[in-house]
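What follows is a set of structures for review.
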Structure 1
């Protein structure tokens, strides 16, 4: 993994999503995003809190949210260890910050297409399973995140090419944001994709000779 998260060694208990290639790709985009000290940053689906801590180290006022109580507890412990001012809230995406607005929103949501269709996943699978098209959470983010951005605010979201980046761009642009893919990275299949590789090929989401996954970061800005 490239080094945008070098020095980050968060506590990651069982059942909590550990920082991986997608986290690092989003951290790279965050490192290039200009924001002044005191900017309000929201990290949704914070997991262990790695990205929230990165933003806080740059002087942002950070709120981190996760639907998993295990993740919330892990993130709070990592915040305490780092002695950084991050508020960690339990809840489903934007529910805990209703009525608030932010200069920057970070999102590393579940995005892996799952054979179970659009049934809501449970347990640790909530960190990656995202319905039959991989957009169970992505579409909600595209719908709700623009309403939480301040003028000139930015959304950075990472997900797999398997879950249709063009649809992400179209939905964000329809909401009035300027959106583009700013980072890409190809990685070998992890355990989850390997376990459903045949299903993905049957669905036409993978070609017969494809043996890696492309990750993308979408940047969307609300014009001033």
Structure 2
């Protein structure tokens, strides 16, 4: 999938370098998050962000060409934090049983975040309606799948090698779908999450060993 180029409408016009600019940049993003949680992505306006941040609206446009660029900056920070958490969870995996337990823990971590942070729902909505943001979301799943495969590859069962990495990407995409159900408040989300936790390790690792037949 082709990613937006550096001149894309969703990229910042410039990255802050001086301490004062960095602080203003961060304040703008914090204000945007607050407004998103309070009123939703659709209702958020650049003028509202400026007013909440206590800066001229021109300062907002100095960094961001439009609202989608602010959403992308927020999404980038969230995805970076997610990847850091995943790397910490998958550090020094010792066995297949250990790998299975950690994968389940990761899904539980994501579930708790999506249940208790209303920003998740709004970011999912933003990626649903903006093709450029959707491309970035998909790339995040590709990167996550590739990383998980590199770490957990030694515990993958005997399968066609060409399919192994794709299974991890698929697992990342499907986990995202289940977590979105949680964020949306879907009444079936809890049951779907429980079922997915039973299936995901068999998809990416060796199928669970069943009792031997006599």
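Worth pointing out:
- helix-only ellipticity at 222 nm (-39500 (n - 2.57) for each DSSP H run of 4 or more, over all residues; to 500) from the coordinates reads -7500; which among 1, 2: 1
- Entry that produces 16.1 once Kirkwood radius over Cα pairs in Å, for residues 39-150 alone is calculated, selected from 1, 2: 2
- If distance in nm of label points 7 Å out along Cα→Cβ at positions 127 and 191 is computed and equals 1.0, the structure in 1, 2: 1
- In this comparison of 1, 2, the computed figure 1, 7, 15, 20, 22, 17, 11, 5, 2, 0 for P(r) over Cα pairs in 5 Å bins from 0, in percent is attributed to 1.
Each reported figure results from applying straightforward, stated rules to the coordinates on display, with no laboratory input. Just so it is clear, the model here is predicted, and its values are computed rather than measured. Cβ atoms are built from the backbone, for glycine too; each structure is taken alone.
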